[in-house]
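Peer 1: Down below are the structures I want you to see.
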Structure I
């Protein structure tokens with residue numbers, strides 16, 4: 001079953017809210033770490049682990065560095081989970 005982008009955003013919002021302990025987070029395609037208070041390199045590791053567990057996909061360090069925003073992450077998840 002193919003993941004929809006909407007489904008991925010919904011699940012990512014939950015992961016980000018849990019990791020950052022902020023229920024007000026609403027991710028958009030253009031969202032970057034600079035837009036989310038507390039999203040630093042340490043939190044990024046937790047977020048990526050959460051993504052891997054939630055979606056069953058693995059992103060290498062190089063693939064993670066190539067992500068410029070949440071939209072890129074969603075695209076990566078959808079393409080790997082297909």
Structure II
């Protein structure tokens with residue numbers, strides 16, 4: 001998977017409330033980050049003249065491989081594509 005294949009990117013600000021007892025981002029917050037990116041991506045499409053009725057997005061499955069922990073102060077970006 002190459003970042004060039006993705007046409008949308010948002011920066012995520014890691015909040016203290018995202019952290020767990022181990023001081024890294026709780027795994028459930030990753031899904032929140034993905035949701036924020038999905039909403040921003042579709043909003044950007046609608047601003048470019050796409051009709052909201054043309055999209056029927058259903059999230060049928062999500063799989064995450066946690067490769068590295070995210071900690072407070074990290075630069076985080078979510079890349080999105082359809």
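Just so it is clear, none of the values below were taken in a lab; they were calculated from the coordinates. Quick caveat, the model's predicted, so the values are computed rather than measured. Cβ atoms are built from the backbone, for glycine too; each structure is taken alone.
Peer 1: For which of the structures I, II does the calculation of helix-only ellipticity at 222 nm (-39500 (n - 2.57) for each DSSP H run of 4 or more, over all residues; to 500) return -18000?
Peer 2: Working through the options, I get structure I.
Peer 1: Could I ask something else about it? Kindly point out which one of I, II the value 1.7 was derived from, the read-out being distance in nm of label points 7 Å out along Cα→Cβ at positions 34 and 58. The partial results should precede the final answer.
Peer 2: On the way: I: 3.3; II: 1.7.
Considering all the candidates, the number was obtained from II.
Peer 1: For the read-out relative contact order in percent (Cα under 8 Å, 6 or more apart), a value of 61 was computed from one structure; give its label from I, II. List each step's numbers first, then the result.
Peer 2: Values: I: 44; II: 61.
The read-out was computed on structure II.
Peer 1: A value of 1.01 was derived for Rg/Rh (Cα atoms, Kirkwood Rh); which structure in I, II was it taken from? Walk me through the numbers on the way to the answer.
Peer 2: On the way: I: 0.91; II: 1.01.
Structure of origin is II.
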